[in-house]
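Read-outs throughout are calculated quantities, based only on the coordinates presented, and are distinct from any laboratory measurement. The model shown is predicted, which means the values in this text are computed figures rather than measured ones. Cβ atoms are built from the backbone, for glycine too; each structure is taken alone.
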Structure I
Amino acid sequence: MSLSDLPGPVPDPAVIRGGTTALADPVKPVRPVWVTGVVLVNLGINAAFFGPLQVLLAQQAAYFDEDHKKAILALVTGCGAAVSLVANPVFGALSDRTTSRFGRRVPWVLMGAILGAVALVALAGAPNVAMMTLLWCLVQAGANAMYAAIFAAIPDRVPVPQRGTVGGLAAMGQTVGILAGALIASLVAGDFAAGYWFCAAALLAGVVLYLFKSDDQPLPPSERLPFRLATFLKDFWVSPKRYPDFAWAWLTRFLVSTGNHMVTIYLLYFLADAVRLKEAEGIDPEYGVLVVTGLYAVMVIFTSVLGGRLSDRMGKRKPLVIASSAIIAVASLILAFAPTWVGAIAGAMVLGIGFGAYLAVDFALITQVLPKALDRGRDLGVINIANSLPQVLAPGIAFVFVDYLGGYVSLYVAAAVIGLLGAVFVVKIKSVD
């Protein structure tokens with residue numbers, strides 16, 4: 001019998017023959033200081049990423065051309081999203097092959113932070129739209145190099161019984177980072193140049209603890225396969241036939257993420273046009289978005305930590321992934337059939353409860369179906385496409401439903417159905433309980 005004939009993920013030859021510390025499955029629980037370092041990296045990335053994405057890029061687009069600011073913003077963010085789709089798996093694969101004495105992941109966290117910070121500072125003085133677009137793409141490249149490395153570090157260092165907890169804390173760091181980015185953007189009061197400087201500082205500050213406490217294990221050069229470009233590119237295709245659990249995990253993440261983005265993408269328009277927030281409650285829709293987004297974020301922070309820890313204690317992932325996916329679907333239905341301010345608040349809180357738990361537990365599940373230890377970074381990068389691609393597709397899907405297929409009711413019902421399909425397909429994963 002060959003390795004390819006074995007059921008489930010194929011064991012690494014290096015691990016079978018004794019392996020190296022870098023490739024062996026971790027068994028020793030990670031220390032709180034290590035986890036704190038990972039949380040801070042995630043916080044810094046998201047503060048530096050979402051401050052521009054939520055506010056600063058829009059302000060800069062208006063500065064260049066008030067009449068065409070929407071088109072400029074669409075161009076800049078669209079190019080950045082395209083870079084994100086490619087950069088995450090590529091940098092993950094490169095980190096897998098890194099033989100630095102500092103480890104496989106640390107160099108990419110450091111280089112990504114430097115690239116992202118330099119590009120953010122340069123954005124503050126971008127002379128035109130073309131340079132603005134290029135620099136935002138470089139920010140995306142740096143941030144995704146960091147993302148790819150820091151998420152691969154979790155299965156590298158964290159034993160399976162602790163991964164739900166660590167995954168939940170990492171998700172908490174991401175959500176707090178998003179709020180920090182929004183806070184930075186609000187504090188600079190329209191001065192987008194100062195905002196970029198603060199975002200760059202947050203990005204660099206976030207990596208300091210991890211760099212000194214990473215305990216990242218070097219990969220001996222003898223364990224690195226020879227580099228061939230054709231093979232390197234071909235290996236981004238992870239065969240569903242050979243690794244069915246990985247394929248089902250990718251599909252469920254894609255479906256749930258698509259449903260979630262369909263719910264949130266038109267939130268401002270939903271509050272203005274369907275809830276009629278200004279007429280019904282005397283509340284500006286923009287303020288309404290801030291309120292429901294804040295409540296959503298609080299619930300994500302709470303349930304990501306709680307859900308991850310609960311899944312570790314249960315020793316099971318699938319029941320909680322299914323339950324959290326169903327809760328996300330319920331949130332969509334609340335918005336569909338209760339288009340009121342109270343309904344919007346309830347829907348946002350329920351969505352946060354479901355999505356927070358989903359982020360933590362599903363990440364832990366995914367780390368248990370990765371095909372090979374040698375390719376953790378690459379394979380998690382492939383999984384990240386299931387997160388990034390819905391951000392590209394959801395606006396178009398939402399537009400079709402809202403304008404041509406029945407409006408917001410049909411949009412949110414469709415989002416619920418898509419999310420429930422994600423819950424159903426989780427049962428197809430056989431190697432994880």
Structure II
Amino acid sequence: MSSITIGFLGIGMLLGSIFLGAQIMIAMTTVGFVGLALITNFNAALSILGTIYFDVTNSFHFSVIPMFLLMGYFAMHAGIGDDLYDACTKWLGRLPGGLAVATTGAAAAFGAASGSSVGSAMLFTKLALPEMVARGYDKSFASACIAIAGTLAVLIPPSALMVVYGILTNSSIGELLIGGIIPGLVFATILGVFIIITSMIYPEKAPRPTEVYTFAEKMWSLRLVAPLLVVIVVMMGGIYNGYFTPTEGGGIGALVTFGMTIVRNRGLKIKLLTDTLLETVKLTAMIFAIVVGGLIFARFLALSGVSQTIQDFLTNNGFPVWFIVTIVTVIYLIFGMLMDSPSLLAISLPITHPVMMGLGFDPVWFGVYVIILAEIGAITPPVGMNCFVVKGASNGLVTLEEVFAGIWPFLGASAVMLGAMLLFPEMATYLPDLMK
């Protein structure tokens with residue numbers, strides 16, 4: 001068989017294995033290794049396998065992933081989410097759909113300290129959902145709002161998913177993190193406007209609260225936001241101005257949130273620390289296994305010639321750019337429904353990234369665009385990870401069907417964001433270009 005044939009058979013075997021229930025990290029590693037052995041030889045494939053494992057696990061740059069994850073866990077234990085929700089409720093609660101808007105704003109701000117979509121969705125389900133339901137909010141509307149607000153955490157830096165994209169595509173991690181700032185804020189604004197408009201048209205979905213807070217109370221609530229501002233300014237300002245690398249920024253962020261956790265818990269809790277470290281190690285190991293599997297599979301596709309063949313077919317046959325972008329978008333939306341975001345990036349980027357770069361797209365813009373697509377998949381049935389998280393964290397307050405029923409209108413807001421990214425790509429490239 002030719003290398004091209006082996007490559008396409010490998011893609012088919014990978015997809016078949018996934019649909020049969022195999023773990024994605026194992027499927028990618030196995031198919032990639034066997035494919036490399038068939039194209040080259042066993043010893044060469046074994047050498048490539050060892051090199052990739054060593055490069056990923058021994059790289060200083062890639063240690064940013066556990067630093068960001070550790071920072072996120074400490075931020076949750078430090079109670080930053082509680083403080084943000086309280087402040088946003090006092091300032092935004094009187095708007096139509098005010099509690100939902102406050103939840104979105106707090107989730108966006110919390111995303112700048114955690115970077116975890118699942119963690120953000122779980123936290124604000126516990127904080128905001130009981131409050132909204134008690135105030136007469138429609139359960140589907142309230143739970144769906146929390147599910148999609150959680151996705152802002154991986155778009156607004158720091159974002160472990162941005163780092164995964166950078167590793168898989170050999171892109172600048174610092175530029176990717178900075179590139180997510182404006183799109184993240186724009187997406188949060190779009191969601192807020194959508195909630196307000198929906199609440200005005202259907203007031204029964206989100207009754208307006210009766211509490212009135214004085215200006216002094218509002219200003220006093222901002223004291224709780226100060227720790228988060230410290231984290232954001234220190235991290236993003238340092239990375240943007242080149243004072244330190246993303247890895248060093250992640251270390252500083254983890255140290256600051258660790259200090260905040262000690263203050264919040266009035267001392268160092270050994271069990272809390274060990275649990276946090278263990279959770280970080282487990283999630284880091286899973287992400288690294290997926291990344292390594294993706295890199296092995298990408299090397300297999302590159303050596304087989306499949307990546308170049310697909311790129312040549314799409315770029316040299318006169319297809320309009322909008323047609324190719326549409327195909328890529330649909331692929332991510334479909335497969336995003338079926339798998340988690342790191343796995344989706346690991347499987348798809350070896351094919352889609354060379355195609356988009358061949359068309360002249362900016363790698364930072366494409367990274368942000370792909371992250372948005374992947375997170376839309378995180379709220380889309382049948383898998384919709386964030387929807388399952390909201391249902392599980394609600395302690396029976398909402399059913400999975402209610403969460404999914406409320407998600408569909410929010411997909412319209414997501415479509416607006418995708419359109420804005422296509423019409424105004426400078427949203428993602430403006431700040432990284434200034435860094436250069």
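With FRET efficiency 1/(1 + (r/R0)^6) of positions 106 and 250 (r between Cβ atoms, R0 = 25 Å, to 0.05) as the yardstick, tell me which of I, II scores highest.
On the way: I: 0.40; II: 0.65.
Evaluating FRET efficiency 1/(1 + (r/R0)^6) of positions 106 and 250 (r between Cβ atoms, R0 = 25 Å, to 0.05) on every structure, the highest lands on II.
If you work out mean count of other Cβ atoms within 10 Å over residues 98-105 for I, II, which one comes out largest?
II
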